Structure I
């Protein structure tokens with residue numbers, strides 16, 4: 001482990017939860033990450049998190065609020081890895097761009113919502129532009145539905161039992177207004193455009209069978225747009241909620257390995273441009289998926 005005072009070890013991981021959700025999404029990662037010497041912090045974001053969600057907010061309001069939250073957390077100067085799940089991953093990219101001098105040593109994107117195009121979306125989703133055009137999207141909602149982002153049936157049963165409550169579950173709230181979904185689409189578009197100027201080391205973790213955003217979309221977006229050192233890891237036994245599904249231990253280990261490389265200085269935020277790294281095993285998987 002590096003003892004260079006200019007390159008202190010990275011033991012802090014800050015993750016932003018998904019759209020209108022809560023830090024509950026990361027509850028099952030706390031102990032696996034702690035065993036890997038990583039301290040997990042999951043802040044709520046005013047206007048974006050469940051319980052504070054503003055139905056009139058724009059995606060730019062979320063970025064403003066998250067930036068203020070992260071600026072306050074990082075004021076102590078301790079180096080950290082920033083990341084998020086789903087829309088939270090895209091929010092993390094937007095915040096990182098706003099904080100170029102912050103002590104952020106790397107980015108971790110869990111199931112990044114590059115686009116809504118997975119196999120689990122409702123049939124009517126392709127018609128959403130009609131509601132957008134008529135200005136009636138606030139009166140419609142996208143409800144959580146099977147498989148709830150979970151391949152693990154026991155976890156799915158647990159979430160199913162919680163869906164009658166107004167509280168957010170492990171996978172988020174029971175439903176999200178369609179106008180809020182539209183703002184998340186705009187956030188994703190903005191974050192995709194930022195990848196070309198993002199030079200911090202980046203780790204993306206995505207399930208092959210993600211039902212919300214297709215794996216090949218993530219791969220192509222990273223390969224075409226990201227200019228810094230990046231790695232894409234593919235999970236074989238999970239759906240969208242990788243922080244709580246069958247592969248959550250592997251998720252923790254991948255993040256731990258990424259942090260260890262940052263600690264050893266083998267990944268540097270100033271590293272020259274490099275193509276996205278995909279292992280031969282994963283490359284074969286992607287070939288079968290495309």
Structure II
């Protein structure tokens with residue numbers, strides 16, 4: 001008999017020992033390809049990929065160089081402002097995002113503008129699920145969004161960072177819809193000059209988790225537009241056909257009268273939730 005008749009023996013014998021290893025190798029390659037990577041949202045050089053909107057200024061007008069790139073950071077500065085004059089500003093990502101983890105670091109620098117509201121002292125934040133800057137009113141101060149608030153110690157007692165503020169939005173907390181504007185976190189109080197790392201895990205309309213220096217400090221569910229227009233005019237979007245429930249939106253850095261620095265701004269996408277097939281007849 002010819003030797004090739006013995007090939008099946010080789011395949012089912014020694015060859016089978018190779019199959020688990022081969023499957024492991026293929027699985028490892030697929031896993032490496034599918035594992036989302038951290039991607040920079042800020043290139044450290046300029047504001048490419050971002051759009052400025054400042055209240056009472058045209059879209060894209062970075063009035064008085066409010067948002068500037070210096071030393072590889074984005075710095076909010078008011079040194080060219082004659083006065084604040086309620087020019088609340090935000091720097092928006094050009095892309096909208098739905099399911100992701102955002103991480104970055106912030107610290108405060110210097111004093112707030114004298115004519116800004118007192119609450120902006122050592123106060124900033126990053127807006128999640130924000131409306132597009134193109135959809136904001138000319139004089140609108142804050143986009144409809146969920147704000148991951150940044151605070152620092154004023155020397156007047158505990159002032160934890162990482163609360164959620166809800167301009168033009170509501171959310172579910174503790175199993176019920178909450179309409180109050182601020183929900184506090186369990187984060188510590190930090191000195192103004194201290195760099196603080198924050199992380200926002202955003203899962204579409206399901207849940208948003210706040211972390212500070214790697215520790216979870218707040219979580220809430222079902223972000224949604226607020227038809228009452230509290231703080232921001234959400235009905236502008238609802239009247240244009242937007243869904244009540246927020247599952248995506250832009251990320252926006254805040255400038256509300258207090259100089260602040262941002263760095264190491266990165267994003268990692270999250271996989272879509274697994275779809276469980278519904279058996280026929282259900």
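Taken together, the values in this text are just the output of simple stated rules run on the coordinates, not laboratory data. Bear in mind that the values here come from a model prediction, so they are computed numbers and not experimental data. Cβ atoms are built from the backbone, for glycine too; each structure is taken alone.
Key figures
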quantity: Among I, II, structure where percent of Cα pairs over 34 Å apart as derived comes to 28; calculated: II
quantity: Identity of the structure behind -3000 (criterion: helix-only ellipticity at 222 nm (-39500 (n - 2.57) for each DSSP H run of 4 or more, over all residues; to 500), calculated), options I, II; calculated: II
quantity: For 10.7 (mean projected area of the Cα convex hull in nm², for residues 68-227 alone, calculated) the corresponding structure among I, II; calculated: I
quantity: With distance in nm of label points 7 Å out along Cα→Cβ at positions 124 and 252 derived as 1.6, matching label from I, II; calculated: II
quantity: Which entry (I, II) yields the derived value 2.7 for distance in nm of label points 7 Å out along Cα→Cβ at positions 196 and 212; calculated: I
quantity: Computed 18.1 for mean count of other Cβ atoms within 10 Å over residues 52-59 - originating structure among I, II; calculated: II
quantity: Value 16.1, calculated as mean count of other Cβ atoms within 10 Å over residues 60-67, assigned to which of I, II; calculated: II
quantity: Among I, II, which structure scores highest (criterion: mean count of other Cβ atoms within 10 Å over residues 76-83); calculated: I
